[in-house]
Every structure is written in structure tokens, then in C-alpha cells.
1. Thinking only about mean count of other Cβ atoms within 10 Å over residues 77-84, which of P, Q has the largest value?
2. Quick check on the output: -0.24, -0.86, -0.98 is log10 I(q)/I(0) by the Debye sum over Cα atoms at q = 0.08, 0.15, 0.16 Å⁻¹, derived from one of P, Q. Which one produced it?
3. Given a computed value of -17500 for helix-only ellipticity at 222 nm (-39500 (n - 2.57) for each DSSP H run of 4 or more, over all residues; to 500), which structure among P, Q does it belong to?
4. Given a computed value of 17 for relative contact order in percent (Cα under 8 Å, 6 or more apart), which structure among P, Q does it belong to?
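Just so you know, all these numbers are worked out from the coordinates, no wet-lab data involved. No experiment lies behind these values; they were computed from the predicted model shown. Cβ atoms are built from the backbone, for glycine too; each structure is taken alone.
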Structure P
Amino acid sequence: MSKNLKPSWWDEFITFAVKGNAMALAVGTIIGGAFSTITKSMTNDLIMPVVNIFLGGADFSEAKIALPRMPWVEPTYETVVNAAGEEVVQEVQNYLTYGNFISAVINFVILALVVFWIVKIVNKLTEMAEKKKREEEAAAAAAAAAEAAANPPAPPAPTAEELLTEIRDLLKNK
């Protein structure tokens, strides 16, 4: 049996959590939830009323289809208060509420479009920053090359051995 009792994924998880990815994910989830509320309000309060104009003024979120009851299932009843204020017993009806589903799809499309544009803008800004950095690096390299061409390097200084050889030759010639 191995001495390491930790599962292999544990170290990977610790690395993930410590690097800040978990925190970024949590912040993104919270902001996404808040943004989802905004898009839901936009759909329900701004878009759907305009759509309802074309649907004859019906409340789209209340759009539904009554589903039939199976003959072998006993109906259930509930007591409701009618417009006159009288209590009335009526059969509970099961509905397919497609209006809420369509509103949810519209919310998703709006949210997806906004996230798409945010990612597109961030990518564009990142690309522009990288391009500017590359241009600055190229300008610095060109300036360094121009300076090097204008000021050629000095000839290398003689080594100690060369200096001693030269002194020896001068002394021989005297």
C-alpha cells in the first residue's frame, strides 16, 4: 500500500484553489447571477411587453395550454374565490406553461449575446495592448541598433600577454 493516502486529484485541486482560479470562478458566478437578474428584468419588463403588442396584448408569461386528464386518474379539486367573492370548488387543471419557457430562452439569448460582446471587447483590448507592447519593443530594438551603428564599439583592449610581448619587443629594439 502506498504511503501517500491522498487521492491524486487532491494536489491538483489545491493548486487550482491556491492559484486563485476558484476565487475567480466564485466571483464570476456571483456577478453572473446578478447579471442574470438584470437580463430577466430586461426581458420581462422591456422586451416582452413589446412582443405582447404583436400578440394582441396577452400576458406572454401566462401563455399556457391546458393538458388533458387521464381517464383513470381521479380529479383533484380546490376551493377558490371568484370575482364576486364567493368560494367555488373547481377541478385542478394541469397546464403546459410555454410562455415562461420562451421568456427563459430570450433571457439566455440576451445573456449569451452580452457575454459574447464582453469577451470580444476584452480580447480586442488584450490584442491592442500586445500590439502596442510589440511596437514599443520593436522601436526600442531599432533605437538600440541605430545607436550601435552610430557608435561602433571600441576596439578590444589588448590582453596582458599582448602588452608584455609589446614591452619585450620595445626593450629588444633599444
Structure Q
Amino acid sequence: MWNQFGASIDMLINVVHLCPDAYFSKHKRFYYIAYHSVIFLDYYLTIPPKDFVPLLPFTQKMPEQRPQEAIDDLIPDEIYSKKELIEYLERCREKCKNIITNLTDDKLNERFTEGNAPNDMDYPILEILLYNLRHTQHHVAQLNMLIRQNLDKHMEWSFRVGDIDMGELKI
């Protein structure tokens, strides 16, 4: 599980890191997708979710208050730098690795439960981990598509964690 989830996070770090600074600062859609990906990666790794405290704060906004490029109602309180997003991702990567490597039968029986409202999530730990991996990879694909379409730049695929030398990605 860690080999695949870690590879997904590595690819997210890679696409944010290799995004040219000028593109990152001018194309806000890329930024909002990257920010959303980081926030929800962390959120879905927080058990119980009521304990979630984002390292890069946001405010929930009504549709008429959101920037056009935003992809949801969680709007960052400021425009965070690539370095800040990558540092947050590195912390999430470590958090994810610790959760997965410390899974036990008892922990697998715990649940990720948001509340009691009809659309609130209530998933077993294994399912929220798989959901989180799919969510992360979905947005990695979107970011890669933007880079490919707008800059004709190709990002490498990671088959397993460690395929991308993370030491080279330090800003």
C-alpha cells in the first residue's frame, strides 16, 4: 500500500516542484488544484477528521465569493508559495507512511467518520486510505494535463515510491 500511495504523493510533489515559477504564479487553476490536493491529502489522513488543522489555512466561501479558478469552497487565506506547498506535502508524505506502516487489525477496524449528516463520510480506515490515494492521483493527473497542454512539458510516471529521487526536488 505504501509503495503505491507514496508514489502518488511523490508524483504530486514532482509536478508542483517542476512547474515553472511563472506558470505557477500566473495560472491560478493549477495553483488551486495543487492547494486542494494538499489540503485534502492531509484531511483524509487525519483520524478522527475533527482533529484536522491545516498547516496552510483556508476559509470556506460561498460561490459568489470564490475566485473563478477555484475548484471548491476552500479558499486559501493567502497565495502560498511552491516551497510552502511542497513542505506541506513532505509532512503529509511522512504522516501517510506512518499511518500505513503502523496499521494493525485494531486500527483497520477504526473508522474515518465526519458526522451524522447524510453526505458525511463514514469509511473504514482502509477505504479512506484508498479513497485518498485515488483523490490524490486524480488531481496529479489534472496538474500533469495542464502542464502538458499549456507548456508541452512531460512529467515522469512513478511506478512505486522511490522512483523519483525526492532529494533532487528540494527547493
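1. Q
2. Structure Q accounts for this read-out.
3. Matching structure: Q.
4. Value 17 for relative contact order in percent (Cα under 8 Å, 6 or more apart) corresponds to P out of P, Q.
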